[in-house]
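A short reminder: the numbers here are calculations on the coordinates, not readings from a lab. Owing to the predicted nature of the structure, the values given are computational and were not obtained by experimental measurement. Cβ atoms are built from the backbone, for glycine too; each structure is taken alone.
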Structure I
Amino acid sequence: MSGDTGWWSVWWVEAIGLVAGVLTTFASLPQVIKVWRTRSTSDISLIMLMMAVAGITLWLIYGIAIHSMVVTLAITVLLLLYTTVLGFKLRYR
């Protein structure tokens, strides 16, 4: 059923997006916890963090523009996690 656009296929697409969002968003959580506990960011590149925050911000704008709740929620959490690490990087250099 390649042309099926019914609720079932929409549900599967949203489910895949949700799982992808959870996995990619929370992949950064161990790094945030480590930085929080050690107060050390010496092994993390400031340029990488700045580029990641800029890119994630653009993904958030994209998610809002296409009215995707899954993208918007996942990226919002990811942006909070990355800005936390960036804040620690700027504070504890």
Structure II
Amino acid sequence: MFRSLLFNIAKRIATDPRVQEKASSTFEQDVKPVLKNVAERAKNNIKFAAGEIKETARQSSPLEEPGNFLQKVRERLLDHEDEQRDEPPEDQTK
């Protein structure tokens, strides 16, 4: 019964045009820019990692020495991560 009451209240709130407008506004102004920023950073990180893997594959054979290859990739990516930590973080309010 309590669950049914909560569900009906939530349903009424969700169908209220004022609530829908506020949710839409909040999404457009607050959530969407953050998601775009996160997606762009993830895309850049994936491109960087792919480049590092390709470069490491040129230097050592992943098929003949997979353990050595993985170790080199890991070292390159972790070295880059350490360098990134040394840099001040970007302003995320843009």
From which structure (I, II) was Rg/Rh (Cα atoms, Kirkwood Rh) calculated, if the value obtained is 1.31? II
Taking distance in nm of label points 7 Å out along Cα→Cβ at positions 58 and 82 for each of I, II, the highest value is that of structure II
If you rank structures I, II by distance in nm of label points 7 Å out along Cα→Cβ at positions 34 and 50, the highest one is II
